[in-house]
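Enquirer: As structure tokens, here come the structures.
All of the numbers you see were taken from the coordinates with simple rules; none came from a lab. Keep in mind the model is a prediction, meaning the values are calculated, not measured. Cβ atoms are built from the backbone, for glycine too; each structure is taken alone.
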Structure P
Amino acid sequence: MNAWLLAAGLLAFLIGAVHSVMGETRIFRHMRQGGLVPTHGAPLLREFQVRILWGSWHLVTGFNWCISALLIRAAQPDVPPSLRHDLVAICTLTLAAAALLVAWATRGKHPAWLALLLAAGWAGMGLV
């Protein structure tokens, strides 16, 4: 088992979980009026926009969990080396791009870019 890939996969899963929990507790609970899907964003956002924002927020978590699953699977010894390389390269580039986007968009103030970059680094180490 490749420990670097396993660690990167577990970190990617954790990033996704923290993302959803923090979004629900810090953002969406203030926009919810009794239902599961938040609908209140006035005066800036209309109900439809709040629903899209909420869905997109949790979609990011789902994508992170997919990356996590791919990295954990790639960590297994029975995966052919060429497939492992391709899966890990795609996941590494995706995590690194996400880290750069978050760092740039928040001017480095949101800590998620560090966690994403660490996961990308660990995944990259799994290629070595």
Structure Q
Amino acid sequence: MSIVHKIGRRKTSVARVYVKPGSGVITVNGKEAATYFSTDVMVYKLNQPFILSETVGQYDVTVNVFGGGNTGQAEAIRLGISRALCEINAEYRLLLKPAGLLTRDARMVERKKPGQKKARKRFQFSKR
């Protein structure tokens, strides 16, 4: 098996994920995942597909991610890893799909409308 390339997206984040057989090292934008993402929750999100498919430590992951914030980037990477694992072995789909790891979260920031303060917040209304 050679390198598998997949793309994951979340909000405005786009992650290009490259998965190859290895020792379980996750590199994000040239840094190790634990140093790139400050909290353990974010690192857990990256490892979630491997934990569910019981392939922890079997694949090296290299990621180029841009746009958005920490959470959006972590979830974009998670989607990319999940898609790559499904291409490696189709049986992983049965494990990852019920957990919701193969679903692209389509929620985006609602745009600001003219004549309003924000997307939904209005300017103060005065009757008189």
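Enquirer: A value of -10000 was derived for helix-only ellipticity at 222 nm (-39500 (n - 2.57) for each DSSP H run of 4 or more, over all residues; to 500); which structure in P, Q was it taken from?
Expert: Values: P: -25000; Q: -10000.
Traced to structure Q.
Enquirer: Comparing mean count of other Cβ atoms within 10 Å over residues 58-65 across structures P, Q, which is largest?
Expert: Largest value of mean count of other Cβ atoms within 10 Å over residues 58-65: Q.
Enquirer: In terms of relative contact order in percent (Cα under 8 Å, 6 or more apart), which of structures P, Q is highest?
Expert: P
Enquirer: Determine which structure produced the value 2, 12, 19, 19, 15, 13, 9, 6, 4, 2, 0 for P(r) over Cα pairs in 5 Å bins from 0, in percent, calculated from the coordinates; the candidates are P, Q.
Expert: P
Enquirer: Out of P, Q, which has the highest value for distance in nm of label points 7 Å out along Cα→Cβ at positions 2 and 82?
Expert: Q
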